[in-house]
Structure I
Amino acid sequence: MIIHRLAYLSRIRNVKPGLLTRSLILDNLTTDTWKSTSKIAKEIPVSTNTITYHLRNLERENVVERNQKNRQWRLTVSPQLDLSEFINQV
């Protein structure tokens, strides 16, 4: 499996299982559709607790956003920069 470019996070230790899980989650989200944790869990073979853990870590780095009212998630409109974009800004 290919690791999603936004799965690598700067604030946590990035181990292969976490990167793969975040990649699965990110592949199931878009910027225009909100999804609940349970809906994501139906689409990928990971528990809802694990999905919530990774979504919260992704939220801390502004990769995803949460709708507090109905507890759903989506990709942020302007997610974190990938490495090449970051280097070009420096």
Structure II
Amino acid sequence: MNRTTPPSADAERARQTTALLAAFEAMEGTLSVAEALLAGRRRIDLSGLENEMGRLCAASLLAPAEALPTIRTRLEALRLALDRLEAGLPRP
């Protein structure tokens, strides 16, 4: 009989942190593409990003304590990138 051992708390925290950081990398990539499109005078729509940012923020609240300094820095960088995008959007 093959029994699987549940992951240790440390392994689970590491997995959670890795998944969250991967989500940050994906959002950073999305924002980089959006910045490039905007620089090329292409139209972009930021409305879908609100939901994704909300999910990142919610997941960040559940992050392991040891990951919080890194997560805080990444969230701030994303906020600044969003501010740059919004500032570059044409006014209606």
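Since every read-out is calculated from the coordinates, none of them should be taken as a lab result. Because the structure is a prediction, the values reported are computed rather than measured. Cβ atoms are built from the backbone, for glycine too; each structure is taken alone.
So the values come out like this:
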| item | result |
| --- | --- |
| Parent structure of the calculated result 3.6, given that distance in nm of label points 7 Å out along Cα→Cβ at positions 16 and 72 is the read-out and I, II the choices | I |
| If mean count of other Cβ atoms within 10 Å over residues 24-31 is computed and equals 17.8, the structure in I, II | I |
| Given 41 for relative contact order in percent (Cα under 8 Å, 6 or more apart), calculated: source structure among I, II | II |
| Read-out P(r) over Cα pairs in 5 Å bins from 0, in percent, computed value 3, 14, 26, 27, 18, 7, 3, 1, 0, structure in I, II | I |
| Answer label among I, II for the case where helix-only ellipticity at 222 nm (-39500 (n - 2.57) for each DSSP H run of 4 or more, over all residues; to 500), calculated from the coordinates, equals -25500 | II |
| Comparison of I, II - label where distance in nm of label points 7 Å out along Cα→Cβ at positions 8 and 40 is highest | II |
| Which of I, II yields 1.00 [FRET efficiency 1/(1 + (r/R0)^6) of positions 32 and 64 (r between Cβ atoms, R0 = 30 Å, to 0.05), calculated] | I |
